[in-house]
Structure 1
Amino acid sequence: MSENIYENLSLLGGRDEPPQSPDDAVLETVANRRLDWPYLVRFTCPEFTSLCPVTGQPDFAHLVIDYVPQGVLLESKSLKLYLQSFRNHAAFHEECTVGIGERLVKELSPIWLRIGGYWYPRGGIPIDVFFAWGEAPEGLWIPDQGVAPYRGRG
């Protein structure tokens, strides 16, 4: 009989409201059953939103999160709800992008992680923010994040 590695998940299969803030969000994980080889996991969030802490206006970004798992995998619905919690969160682009990276490192203890925050322009200037942690395993295929430099991204 195999163990149920999914028994600790509470968000799957139900309708859940996004947390009120990133601090309130729960990130769920499952055991990584593929420990024999390093591999890359990518999450792409092309419609990330947060609020400008000065004007209260919405800011929009295309996030690409790449990580090499170690003991656990990030459950995607919990990530979705976590990222949605930023819709009412007032913070600069740098704070959002780096904060997400730091939280994921804390929760996952990955071998390697990077996040590209490709922010849409405000005041005519796009701001792209990049965060990386750890060393990518030698020989691991790491594709380009696939987001073009700003030229009316789309």
Structure 2
Amino acid sequence: MLKTRLLGKPSALPASPGEAILDRVPNSHPETNYVARFAFPEFTTICPVTGQPDFGIMMIDYVPRRWLIESKSLKLYLNSYRNVGAFHEECTVAIGKRVVKLLAPKWLRVGAYFYPRGGMPIDVFWQAGRLPKDVWVPDQGVPPYRAR
């Protein structure tokens, strides 16, 4: 029986990433190398200095081992950043580390593509593990900033 804490239940937006629940489910094909991708085109956080909202595209690619991330819990976790002040680098690295801790994937990368504030876009990239040689990973598809 699949045990998740959020799937199939009404779920409120967590007040912060620390309060968010991340669920995982068994990988039906742990012997097969493949990439799972989550594209989150409406990522929002708050600048910890000005209190202004920051918007970006968060891309998460990973090669699973035993576990897959449950998408509803990931969506609520990512949305919980709307309530906290954090720099782009903090968000990106914290998200990557939290997912790696939960899943222990063979490989994971996070690409965070933020829209400019003050005239400068900030893109942040983080990865863990080694990409298996037999895995095809497409480009994340987010162009360098030109009014994305």
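Each of 1, 2 could give Kirkwood radius over Cα pairs in Å, but the derived value 16.1 comes from 2.
Kindly point out which one of 1, 2 the value 0.25 was derived from, the read-out being FRET efficiency 1/(1 + (r/R0)^6) of positions 16 and 112 (r between Cβ atoms, R0 = 25 Å, to 0.05).
Going through each structure in turn, the value belongs to 1.
To which of 1, 2 does the computed value 0.45 (FRET efficiency 1/(1 + (r/R0)^6) of positions 56 and 136 (r between Cβ atoms, R0 = 25 Å, to 0.05)) belong? For FRET efficiency 1/(1 + (r/R0)^6) of positions 56 and 136 (r between Cβ atoms, R0 = 25 Å, to 0.05), the value 0.45 is produced by structure 2.
Bear in mind these aren't lab numbers, they're just calculated from the coordinates by the rules spelled out. Bear in mind that the values here come from a model prediction, so they are computed numbers and not experimental data. Cβ atoms are built from the backbone, for glycine too; each structure is taken alone.
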